[in-house]
1. For the read-out relative contact order in percent (Cα under 8 Å, 6 or more apart), a value of 25 was computed from one structure; give its label from 1, 2.
2. For FRET efficiency 1/(1 + (r/R0)^6) of positions 37 and 85 (r between Cβ atoms, R0 = 35 Å, to 0.05), the calculated result is 0.15, so let me know which of 1, 2 that is.
3. I have 25, 19, 16 for semi-axes √(5λ) of the Cα gyration tensor in Å, calculated from one of the structures 1, 2. Which structure is it?
4. For distance in nm of label points 7 Å out along Cα→Cβ at positions 29 and 109, which of the structures 1, 2 scores highest?
Structure 1
Amino acid sequence: MRYLAVLVISVLSFHGLGQHSVVLKTGEKIQGVVMELADDELTVYVNRVAKTIHLRDVSSIFFDEYVPYDGSLKDETPIKSIKSLDGDYMVKYQIKDRTMTQAPKLSNATQKKGTVVVEVIVNRAGTVLKSKSGVTGSTTSDEYLLTKAEYACKGIQFDEHMTGPLETKGLIFIEY
């Protein structure tokens, strides 16, 4: 009886450790390791036993991936600096595991001054998907400066991080 319990627990624990998930068109989900795709057949090892599945029966294959964090901005993330494209401004930014590869092009056709903090959302490829100016930390509420900063941040590019979260939040600090 003891051996049976140990066997059941072993099988269940190995089943939960599958690297890949194959979803069949019937809705059944198979956890295992995808080893081969040949001649329209997928070979998946489940508990170290090969199982062959015809591709016409497969709906999806998910390759599990460890993502170390959820993309939110952490307080301990260091603040980095880079010169703007025109070289007239120092731009500071705070975004986890990223380096700015293309700085914003900044201009100010007025004499207005202030710091604008822009929250950005960056995808894995390093492209800014969204930007929102005037977040906490901004010292101005001037619409002209807020608009200029938000628009400039849309042109920023970061290095890619293909194993990171789908979206990463960060802050850009622009001092006019």
Structure 2
Amino acid sequence: MEQIPPSDDATAATPYRAEASQGLRILGPNEGKAVDFGSFGVRFMVWSEESGGGFSLVEHPIPSLTLAAPLHRHMHEDEYSYVLEGRMGARLGDEVVYAEKGDLVFKPRNQWHTFWNAGDRPCRILEIISPGGFEHLFREMAEDPEAMAGESALALDARYGIEVDYDSVPRLCEEHGLVFPAEE
């Protein structure tokens, strides 16, 4: 997979997407810009600009027995996780669910949630984000790793309308036998 190149303008999405006006395009299984955050990866497949803002699509590979993110909730978008391979665990509100290859998990806006690889082999999910735009958070994180710490992380969270419970990580890891590489 190609890695995301650095950009001089952190708000510019155009270097990372194809214009919808270009017509038909095929994105092969090993194509597209990608980044690895340790706890999960992101392969950018459809940018919100390509869908008229209706949705974006990313692939998330998650290492075995790894928590992808702290408990969080989105104010603006719903997420749909389609399991391509492996076993995904997710906390949706107060409920814990497990999804296998071919399952679709709905994570509605304003609901506290997180997800992880619940198995000892690779897990890959397609994440449909509706409406689109949230994929740019991942782009910003890739372009500036410092954006993930301290006041910068809080500003990024506020800009994208997410609330994050950073203190949930140790509890989630202990409850589900997981690691969170971003904390190691």
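Any read-out appearing in this document is the output of simple, stated calculations on the displayed coordinates, not a laboratory observation. Predicted model only: the values in this text are computed from it and were never measured. Cβ atoms are built from the backbone, for glycine too; each structure is taken alone.
1. Numbers: 1: 20; 2: 25.
This value belongs to structure 2.
2. Numbers: 1: 0.15; 2: 0.95.
Structure 1 accounts for this read-out.
3. Numbers: 1: 51, 18, 13; 2: 25, 19, 16.
Label of the source structure: 2.
4. Values: 1: 5.5; 2: 3.5.
For this comparison of distance in nm of label points 7 Å out along Cα→Cβ at positions 29 and 109, the top structure is 1.
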